[in-house]
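S.K.: Several structures are given next for inspection.
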Structure P
């Protein structure tokens, strides 16, 4: 047999993503999956009906590469309604096959070999491979628990003359942090000084709690023509398998992203786009109730984990909360997470999976976008072995 040549070194060096690994282990051991971030109820039935009707009655051929005009209008209306952002849906909105494809198109479209990209860790694990695949160089700003505060000295160490882009995930997975207006203004100061652009991963924009409000970096002084705002229908409508995302940016900034997009997925299923357009126009009550229901589940899981003996960190947004198990075990987070799924029957994600530098070693991430019964079963299993 002719030997296979090594693949692209960026991807050849990577293993299977930790989310897939832990979900496979959860299936193998019959574990409650509080690892991978997908809801197990609360799906908007009206959107399912719209998607089904659009499938049956069509059209089912290639839609516009930019996305269905109606969905692009709905995205523009959404951004104006919630944040006062005004864009032209014909030239400043792009529909993608999920937020991950949106991120890839932004980074591949904007970066050149040797460019420096500032990333905040802990971070979603796709950022670093994407940056390196574009030939760019990542520089890391490490946010530290329990507050995950953004500090001026850390930004000063990361930014430099070759800085061309920043990736900002706000609300931040896995830290569950919502950046304050003061932190956003601090970041904007460095972005402007470096003449950089910011890919704003805002997929959890409607999942913020305790009276907090998501503030897009776009809305801060000087940022409107430097930000690419990425959203996700999967997170906003609890339909993560639909993989419908969208990018909002000025026409000039979006142009290279569109060129990259046309050679990635080109377009996105039209039936799902039609349904998402309906969803983005839902009454404010839907978005308020979504956050309120998740806040209740967050609190249910947090209370149960504290009773077991975990130290639970603040979760201001996202689907996730982090918990320190240092009082329960001397294991590192990967060993502890594997023990939990195999021996206790509860799947989590070790926080070290979200770091390139030295991570905390006694913290795991739990997902709370689950039914009460799912959360209660997980707590019962944890209490039986650890409580």
Structure Q
């Protein structure tokens, strides 16, 4: 944990960025604890050959061997030759389910919550901390402990006066780190960092800055703003100058209701038995139905997700004629879809999931007294 501190600054915003560590690979470690001390590489397979495709993410053990996101699978395997490594296909439906559970925890710590990816979210904590970064530190510690206790996952957390600083702070100590940067220490915190740590500074811009003698954020902050505008254009030049000083006015803002609600589960054993699969579907439908009622929505579409024994993912869906929030309707359609799926595939099912989407907001029913009262007016 790093606490870049100074005096009290109660008028500032308190913004937190939570980043789940090496998310896909960490979820796979949680699912199979025997993976924890091995290199774990989660891949997007293209299907053309056994090794065609790219690395999506890797745990820190694999990274020590030089395995990185975006690397071709064949190259990752070459780097891990003669090592007891684990290569896995992405299980996106499962990762989304885990993400939903974590985000529900994070939302409880925020005044305003903004999910920006399957493994990242911004939390505006200004009101509940009364602008105190000491209180924010305690709250962030509680957050990390709750995610660890309830989901058995670690996350890296950054706290600062805005999104830009919070993001850089979250990246400062990984994995499982907490860095708090108070407003009066922003510039001294940023100054020694490589300029590539700023969002928007990629390879091309980084090379241009290198040619200008700009290597650190501090170098950029001291560079003449007019020269930056001439080199990068007005908008980018002004942004780079502001970012180097830790200035960012972008608000944390809700992104609306999720597009779907889903739950997925591994069967006790691989199966094609309709009765056994239907029992699990009934449990999943109950979980999904609870979320539907909590969000006060109805659904127009029911989907089924199946992971087969060859790790391929199959899905089926059905659109309803009118919106529903009825549990029995959900169960009936899900069972209809799994029956159809089993008729079309020969492999056994390893994991099964249920999803609802195409939501409509449920209007609150007016009480009878409302109608009686209106008639008397």
Structure R
């Protein structure tokens, strides 16, 4: 490390009375419902701030660092305001502000957590937390401020990208809603099962894991808003007849068969790289029986719109784990415009999707830049170039 830099630990900092660690209190959703109020309650990372609700009472009215367990050990800087922390989270108070700034220590803990991938499950207790962080960088306060200013400027850029991305998604969804609900005398009212072949995949059983004819297959866990994850594909045996029946081809749309209201019916489009993969019975496959009547790309956009609108969840509401099933999927009502209009809609939405995709890539790159920058700056091995101050000034 450079001159003036040191290393310390949470344990030493607490012994030296530089910081104090604590655990939150038991606050249930029932408590918050019985005594609602304006003050945030923090615990797991159910949203980007780790807030799970609001409460009339509060534990703190000061600047703190908090952590959560359920969300994978997220660490947050909390500016001064009234709030509470539940017992599956914890808090850290800086007692000597001549040693650390809150924002710098937050960045340092976030970096260490990401580097070491701590298992936070059941580790909210301060006695465990203080032993997780044994090598905390401690630069002089002026250097801490420069690091905070630089990372904060990158955070502002990331936040601006996130706002642009959300705006692009809202615009796309609004256009999609307008185009798919316009209707007309030449639109055909039908069902998904009449316009497409709708099937569920083959059930997984121990007898099909013998390895006599293993084939890769897609299960519900592979499908999400990101599309299809091919990095975690399993295999099971399919006969030639089963493979022919359950294999996907380009243009198919597959749906998550079961889950909660946020996942049931989640669609994904089959492209060249997924073509030939089979499906398990946690997945429903929809294949247009007449592409000149129902364009496969239009079918995907239509089903995606219906998923966003909550149509599939409404079909199977009322159970803890919702199941769409083949029969329910087959009778889903759909409205189909003439093929020329379908292609125009696909072209319009694809342009919006391209904007969203490009923003997502830019955002991912910015987050990777932040992560690498934070690691470099907190290593104590690299002096902050003067050019970085120009970045801060520009931000």
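What follows is calculated from the coordinates using simple rules that are stated; it is not laboratory data. None of these values were measured; they are calculated from a predicted model. Cβ atoms are built from the backbone, for glycine too; each structure is taken alone.
S.K.: If Cα Rg over 2.2 N^0.38 Å is calculated from each of P, Q, R, which structure is the one that comes out at 0.98? Can you show the working numbers first?
M.R.: Values: P: 0.98; Q: 1.18; R: 1.22.
This figure was derived from P.
S.K.: Looking at structures P, Q, R, which one was distance in nm of label points 7 Å out along Cα→Cβ at positions 255 and 279 calculated from, given that it came out as 3.8?
M.R.: The correct label is Q.
S.K.: I would also like to ask the following. Out of P, Q, R, which structure matches 1.6 when distance in nm of label points 7 Å out along Cα→Cβ at positions 103 and 287 is calculated?
M.R.: Only structure Q yields this read-out.
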